[in-house]
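Next up, some structures in structure tokens.
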Structure I
Amino acid sequence: MSDTAANIIEQMGQKAQAARPALAKATSAQKDKALHAAAQALREMKDDIKTANREDMHLGREKGLSPAMLDRLALDDDRIDAIALALEAITELEDPVGVIEAAWDRPNGLNIARIRVPLGVIGVIYESRPNVTADAGALCLKSGNAVILRGGSESAHSSKAIHQALVQGLRTAGLPEDAIQLVPTQDRAAVGAMLTRPDLIDIIVPRGGKSLVARVQNEARVPVIAHLDGNNHIYIDKSADKDKAIAVALNAKMRRTGICGAMETLLVHKDVMDAILPALFAALKAKGCTIRGDARTQALDSSIETASEEDWCTEYLDAILAVKTVGNLDEALAHIDTYGSGHTDAIMAQDEETLAQFLNHVDSAIVMANASTQFADGGEFGMGAEIGISTGRLHARGPVGLEQLTTYKYVVRGDGQTRP
């Protein structure tokens, strides 16, 4: 491990720990003031942010990033406005800190309450999406946590510019600027340093591809809320509404191919493949989508490429779709069980019994009926921004928003009771 990277994380961790108490006791009004000021700073710094982003885009093209990855990286006026609006939307959400989840009295007169409290210092490790800098910083601030952000090299210039707006917000509200820190080095050793300092960082949230998450899970001595890949499915049942199925599948794949909620595999009941797939394939190809399918799918369209075993396992994050026909619901469920990543899976069906079987059986963080998988997003769930989609089972599952960035403590009040 680089001594320089280790020293940087040591210093940042100490600063975050020093800032943590002020964040934990900050009022909702203070935190909201900081978020409003940060949103205003983002708008005022729009030209600087776009200049920084152009540098990232230039370097990304030189590195050969895919069109989907470049789309994730790109910032324009509308996207910067959306980032600012997301910060303001978080101010409208209930502050989870101090919320009494439950309270009860014991026969001995003790009163016990379970109360929401911040996690402490959160380390967020992410890749090419610069908006994560704002989303993660804002969510940690609102939930009373100090945060150390380590973005990917692809978005380094953009993230630095956005971070400056967040710091301006903290300064305006009189909160410690060290509450939201951005790791200034792209040395990969900085990630290793974050993962091995449970004395400085209370929890790690990785947000990126398989290799990043695998490294975090293998090396971490700090608890992890994992955001794994989104190998997401839609199953079109024989009872599905044809027009709705086509519209939803097209949206789920092509609205934005580079986000974790994009559909990667389409499963279609063989009884409706002739009625649905030709029109869907035409719409997908018109938008530039490459289709890889099984033998029955290829029989409908000779231009479809042959799907391999690897295709059923792949999160493309690109305009590529794997398609498989199935004989019944059980085959669809078995395919999802075998190849799914536990992120988001959906069904298009009108039969209530089929819907119930799918929703009850599929054990993913998000399971949908008759809706696009692109709704797998904390903002669309009414949670404001999100820090990621957790596919784990402990502490948090699904969109990780404000409540998921807190834990709880028990407060016990008595009047001199002693235990016999």
Structure II
Amino acid sequence: MNVDQYMQELGEKARVASRFIARADSSAKNLALHKMAQALSDNRAQLKAANLKDIDNAINKGLSAPMVDRLRIDDSTIDKMVTSLEQVASLADPVGSIDDMRYLDSGIQLGKMRVPLGVIGIIYESRPNVTIEAASLCLKSGNATILRGGSEAIHSNNAIAKCIAIALEQAQLPADVVQVVTTTDRAAVGKLITMTESVDIIIPRGGKGLIERISQDAKVPVIKHLDGICHVYIDDQADIQKAIDISINAKTRRYGVCNAMETLLVHADIAAQVLPELCAQFTEKEVELRGCELARAVVPSMLEATEKDWSTEYLAGILSIKIVADLTAAIEHINRYSSAHTDAIVTENYAKSRIFLREVDSSSVMVNASTGFADGFEYGLGAEIGISTDKIHVRGPVGLEGLTSQKFIVLGDGEVRR
């Protein structure tokens, strides 16, 4: 197979399909989503059989148990994919919505209309369910998409692609609206991220290595985040129980997610009150604690934190803890070491909470809530294609609206500029 030619053809087909899906009405798109759900349910046996090939290959290649688990498709996984499709179908269609209409002194009416981005290339690893999530969100937002999953899930992704194709045909939408790359050749990724004539946006989902590579080599604009170095700051005017509950949840709900707390900051005046109990609970949950000198004076059992710890995304049962002098010091630490993903303050002081919201430069900033809420589903977006820590186009969890842009529209009645 000539990979360059193959990818070029996918891009050209996607560009044509993008013009069709951009003008498709909501009922047609929702019908396709419902048909996808039905096709997945009807083809459970085929999906699980294809997935078993990927599982066997992964085990034979010595992939880790967590990696194998992420690959697995069972009835529960299929049920979740079906539910996700139904949820996306129930969401309001952002395409064509008009905001901020107003009359200007010239007599014209000015507003903004929400429009699709065009063709979205999505590169991801491991989880086959991402194929459905990505396809559904791109379809509902009026975009064509080219999906390139990991080689370890090729059989599963191809089986899911057949279900998508069935649904698109039944809904009378072009098959090229959703295209799944069938080659495992890595050159396909290199080509996809440089196809500026046919691809408008690249979204990578996976480990830091993948995202760094895409970001460095892409000629097409990229929506991404590299790290999830999230903080919780416990202010001296925090409610102690809230501080403990939020901190425990932010760290231990799930370790391997990008919205998990990696560094806990504690105001010096409250450290002796909150840290002993909090650290006892972390220790009970087998979290390794690494503290600054002041924190270790309060809880001597902590290991010594190094400079590297403040800029590390552990994705594991490890937490760094630092005692800070005040709110200003906490904000300075966060803005220096945070990955601009999600950061939270626990305080009962309204003024301090507003300073934190205004001055912490992250895609999600929270008051008296766990960083675990930084998620498209929790934000009411229905689903997300990823989280962006960039400042241009979209920031935070990327749902339907994040996969669209806006254009100015002008309504007149013969007005001319003087």
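Starting from the value 0.70: which structure in I, II was FRET efficiency 1/(1 + (r/R0)^6) of positions 106 and 202 (r between Cβ atoms, R0 = 35 Å, to 0.05) calculated from? The structure behind it is I. If Cα extents along the principal axes in Å is calculated from each of I, II, which structure is the one that comes out at 72, 67, 36? Checking each candidate, the match is II.
Work out which structure the value 2.7 belongs to, where distance in nm of label points 7 Å out along Cα→Cβ at positions 50 and 402 was derived from one of I, II.
Numbers: I: 3.2; II: 2.7.
Matching structure: II.
No value in this document is a laboratory result; all are computed from the given coordinates. In this text, all values refer to a predicted model and were calculated from it rather than measured experimentally. Cβ atoms are built from the backbone, for glycine too; each structure is taken alone.
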